[in-house]
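Below, each structure is written out as structure tokens.
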Structure I
Amino acid sequence: MIAYESLRQVNKEFMEEYTQVFHDVLHGGWYILGKEVQQFEQSFADYCGVQHCIGVASGLDALVLSLRYFSFNSGDEVIVPANTYIASILAIMQVGLKPVLVEPDVTTYNIDPKKIESAITERTRAILVVHLYGKLCDMDPIISLAGRYGLCIIEDCAQAHGASYNGQKAGSFGDFGAFSFYPTKNLGALGDAGAITCKDDKLNNSIRTLRNYGSSAKYVFDEVGYNSRLDELQAAFLSVKLKFLGKITAHKQKLAAVYLRELKSDFILPVVQPQQEDVYHIFAIRHPERNRLKQYLLDNGIGTEIHYPIEPHQQKAMKGILSGDRYPISEKIHQTILSLPISYGHTEDDIIRVVEVMNKFS
């Protein structure tokens, strides 16, 4: 059986160092906001090419705190792609703002810059771009549009650690970059964890206050804040894995190249663009008979996933909030998308086997 992903296999190479840092943190006696968090924050900021990184408890919290910083008025609007994971939309709602869905480009699956302007109103305050599946959005026109209308940009980088656009990495384009280190990410922790990147000292200081109850000094509370701090132990694990992120990315790119080269034309493959370096957190193909293909692969010992089976506007939780409009491009993507095995734990032989089975599908 070729599993879609085995975290045990993915993390096998790092186990010895994980064990050592676990021992060091356990016996060090400092478990919240200590040197491990500080070290990871600096290393990850350097990796992303920004001045600051602030460790938080999850990717959702990274989005919430980024939006919370701006103190927008209740009901103000934030533009977000219609086919994103639900967390992007939940973050907007949790700070009292209104998500405005914009269709993606059907070839990249990222928000279509050409469709953003028509969604801007006098209440629009920000664009929340989502770098889906490990490919960055087309940032130049989005930055230009945001500048023209005076809008903030927040990057949802949960699936794009190390991905780049014209040589510039995810998390370095907007006012804030919000990262998740959920265990399945290319840079995954061993539990929930997240971070916010930014280039501005004021933004950095404010987010550090917000994540720690609104406190800038012990028992001094400047504003109503949150308890959302990256754990020392998870920071230590992330520092170990960050050293290998280039190797992880290169491996996934090598596996993606096999798919791109060998899969027959029946399958719609991820688009490759010269200005982009994709990191293939997910290798998503499309096929009109997606469900039958998924079952066929399972019958042949190959696990797959669907990212994502239900569109945000069709979710029960969003009834009466996002309903009322149709998003045909998003719906088409959600109904035909299938994620193939492409983890750090897979071998080229695994991928060749997947290709052989898929090319016999009819």
Structure II
Amino acid sequence: MPLRLTRRTVVQSLLTGLTLGPVRAFADSYDPLSARWMCPTDNSRITPLSEAAGRLFYAGDRTLGAVSVASGEPLWTQPHGAADPAVFRPRLTDSGLMVVGGRSWLAAYDQASGAEVWRYAARIQTGVPLIDGAVICFGDGHEIVTLDAATGAEHWRFAGVPDTLASYAPTASEDMIIAGPGDGRIYALDKATGALRWQQDVRDRWQYLRQITVADGILVAGTYKEFLTGLSLEDGSKLWSFNAGNFINSQHVADGAAFLWSPTGWVYCISLASGRVRWRHRTTDYNGSADNWASVLAEIASQDGRLFVLSMDNVLHVLDMKNGEELAARKVPAKIRHAVLPLAGGAGIAFPTTSAEILLTEGI
């Protein structure tokens, strides 16, 4: 009988930290990565990490801060002062700021000192922001809002359908901001003015786009359901669609392809030009095999032709981006809050732990 996984079953399993196949009893058989340092933070939970100029940046339920990559020593820490926690990976601007936020707020801090530069209070509920050069764009309730990234001054806002929420980050082409909020539409807006260039009503296919990226001249969209779609930047029309067989947690776009994990038990590499499968790598057959992976919740990362895929039993799998061959699998020496960040220049791999520490390990 074929495996039937409902979206509700998958989401509930992932969010509660369960695997969808047999519980991995073999994770400890992998050689562990060597820890270089571990730095505590004054939080009970932190977001995924960001890196720039030899610093790691984090945000949490109480504070945010920067840590030296070289030593693991805190460079600065700052309470964010909001009632609700920071919920997304810090976004770094070209002007030397880090933007963090939660559902009721966004704020920008100086990367070097931690001084607060500006703060935005939500009118309804703030979504995950996009940093595009000198502009920051995000949803606030049903509106798409752009601010000056350096000062927080508002440029424009565009209203979608009332009583819906634009929770996920927009994306940008050279001259447009593109958003797929929760009203079943895609909006392409003039980057300078916010004027509507085009829209597509796709309520018959999905409610919203969970993750969207402009790459290789197209819009790559991961839908609320199980489809990865390539859309035209000219008018939003569908160029191709790939059915992942179950919901897509996220997709990583690099080197002319989209890489994603499907709960059906595969990592896929999808050509952006055609939407066809370049390769797929089996992660689990759900039959109790010793080489089955646990489920994958962390976003896939890439560096130097390799994919970094963290499974929920804290095993880091490394795949060749060209053919999907597994190059290495190592146990991470801590319980990880399902995020992985390979650092520039081979400086190691950074992880946020479930106890709100920052762990830096050796590279692979």
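Bear in mind these aren't lab numbers, they're just calculated from the coordinates by the rules spelled out. Fair warning: this is a prediction, and the values are worked out from it, not measured in the lab. Cβ atoms are built from the backbone, for glycine too; each structure is taken alone.
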- Message: If you rank structures I, II by distance in nm of label points 7 Å out along Cα→Cβ at positions 67 and 91, which sits at the top with the largest value?
- Response: II
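Which structure, out of I, II, was helix-only ellipticity at 222 nm (-39500 (n - 2.57) for each DSSP H run of 4 or more, over all residues; to 500) calculated from, if the result is -11500? Don't jump to the answer; show the numbers that get you there.
Details: I: -11500; II: -500.
Derived from I, not from the others.
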- Message: Ranked on mean projected area of the Cα convex hull in nm², which label among I, II comes first with the largest value?
- Response: I
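Of the structures I, II, report the one carrying the highest value of FRET efficiency 1/(1 + (r/R0)^6) of positions 43 and 203 (r between Cβ atoms, R0 = 30 Å, to 0.05). Before the final figure, lay out each step's value.
Details: I: 0.95; II: 0.20.
Greatest value across I, II: structure I.
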- Message: Among I, II, considering only distance in nm of label points 7 Å out along Cα→Cβ at positions 131 and 171, which has the greatest calculated value?
- Response: II
- Item | Given 1.2 for distance in nm of label points 7 Å out along Cα→Cβ at positions 59 and 315, calculated: source structure among I, II | I
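When relative contact order in percent (Cα under 8 Å, 6 or more apart) is compared over structures I, II, which one is greatest? Walk me through the numbers on the way to the answer.
Values: I: 22; II: 14.
Checked I, II; max of relative contact order in percent (Cα under 8 Å, 6 or more apart) sits with I.
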